[in-house]
Structures are given as structure tokens and as C-alpha cells.
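Below: a set of structures, written as C-alpha cells.
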Structure P
Amino acid sequence: MFEFSFVCDAFDGWFARKFNQVSTFGAVLDTVTDRISIACLLVVLSQVYRPGLVFLSLLALDIASHWLQMYITFLFGKASHKDVNDSTNWLFKAYYGNMMFMGYYCVACEVNVLWN
């Protein structure tokens, strides 16, 4: 089920950009739904693998890091957290600027979570 959610999220973003249906509300909603699905997965993993403190720590890190990213995005008046044209961080530019690079790491992360 988690894999289905991941694939739907990828297509949702692609269709939104293709048909110019991108909005601030959509960006926030996408991030919130992503955090909810990751939270559910990490809570389940924390119950399956004891002690679950590692998974709950990852949950806190995931929520805090994405909240800060979205907050900074809107603080600087950007339309999307993926707008890194003026960023000096080479990793952000590589990740958000090259869809193959981003796709590989997204899929690799999901596979790693599911297989471990």
C-alpha cells in the first residue's frame, strides 16, 4: 500500500506541473499528506521492531525538517520549496534540478525503508 501512495504522489506532482495547477495550498497539502504517510509507516515500524525509539526519532526529524523547509520557502516568498535556482547548495541544485537524480534517490530511499 505504501508503494501505491508513493507512485500516486509522483504522478500527482507531475500532472500538477504539466497542467499548471500548482498552488501554495497544493504544495502544503502535498507535504502534509507525505508526512502523514511517512508517520504511519514509522509508527508501525516502531511497534514491529523494538525498541522503536529510532523510528520515532526519524519521525521527529522528518516532521521538523520539512516544516522548516516549508517555513523558509514561504518566508522568502518562493512559490515552491523546489525552487533552488538561487541556492548555493550544490546538493539541493542537483536534487531538485535533475529529475533523474531526484527520482533515483527517492526510489532508493523508499526501497531501503521497505526492505529493512
Structure Q
Amino acid sequence: MATAFATVDEYIASFSGEIGERLRRIRQITREVVPQSGERISYAMPTVTLGGQDLLFYSGWKRHVGLYPVPSGDEALARDLGSYRSGKGTLQFRLDQPFPDDLVRRVVAALASERTGSI
């Protein structure tokens, strides 16, 4: 049975090493790109909210961190995300590869733009 976390802090603190670092990095990037965002636990994982609605989810796994959903409508971004796609709405950032900070920034900005019409 999966552990139930009350806060994003608890969730991230449950991971050590590279996984914890990458989760903290995703959190930091979302706060920088969308400073008005909130956060909560939903579906047992950290969830970034915007205007009271879920914007994106992220999670830690044994060999990667995941980010969901994948933004649509930007062909250049879609091409750049190609090797990170795992399923229709999932991005996986493997631990044996460098973490793509700039790409994650673009994903967060694109999702926020889809939601609000601008960022």
C-alpha cells in the first residue's frame, strides 16, 4: 500500500539522493515560472495548482521522475520532448541522463499558458 502524504514537503522528503534533488528542482522551477501557483497532494503526488485548478503533477520513481500532463499546441516543444515521452500524457526524466531544466521550464510555461492564455 502506498504511503499517504499530507504535504508536498513530506512527499519530497521521502526521497533521497538524485530523485529528491530532481523533485526539489521541479518544485523550484514551477515556483519561478508560475509564482502565483499553489500546491497540494492529489493522486498521491505533488500537484501544482493555478487559479484553484490542477496544472501539473510530478512524481518520483526508482529510475526516473515523472511530470504530467504533456502540453499541446507547440510543435517545437513537442519535438524537443520526444525522447522524454512515455505514454500519451507522461514525461519521464531518467536518472541516468542530465536533468533538462530549460525543457522543464518550457513545459511549465506552456501548461500555464494553456490554462491562462498567457505567462
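What follows draws every value from the coordinates through simple rules; no lab data is involved. Predicted model, so just to flag it, every value in this text is computed and none were measured. Cβ atoms are built from the backbone, for glycine too; each structure is taken alone.
Annotations
- Which of P, Q leads on distance in nm of label points 7 Å out along Cα→Cβ at positions 54 and 78, largest value: P
- Taking relative contact order in percent (Cα under 8 Å, 6 or more apart) as the criterion, the largest value within structures P, Q is that of Q.
- Source structure (of P, Q) for helix-only ellipticity at 222 nm (-39500 (n - 2.57) for each DSSP H run of 4 or more, over all residues; to 500), computed value -26500: P
- Each of P, Q could give percent of Cα pairs over 23 Å apart, but the derived value 35 comes from P.
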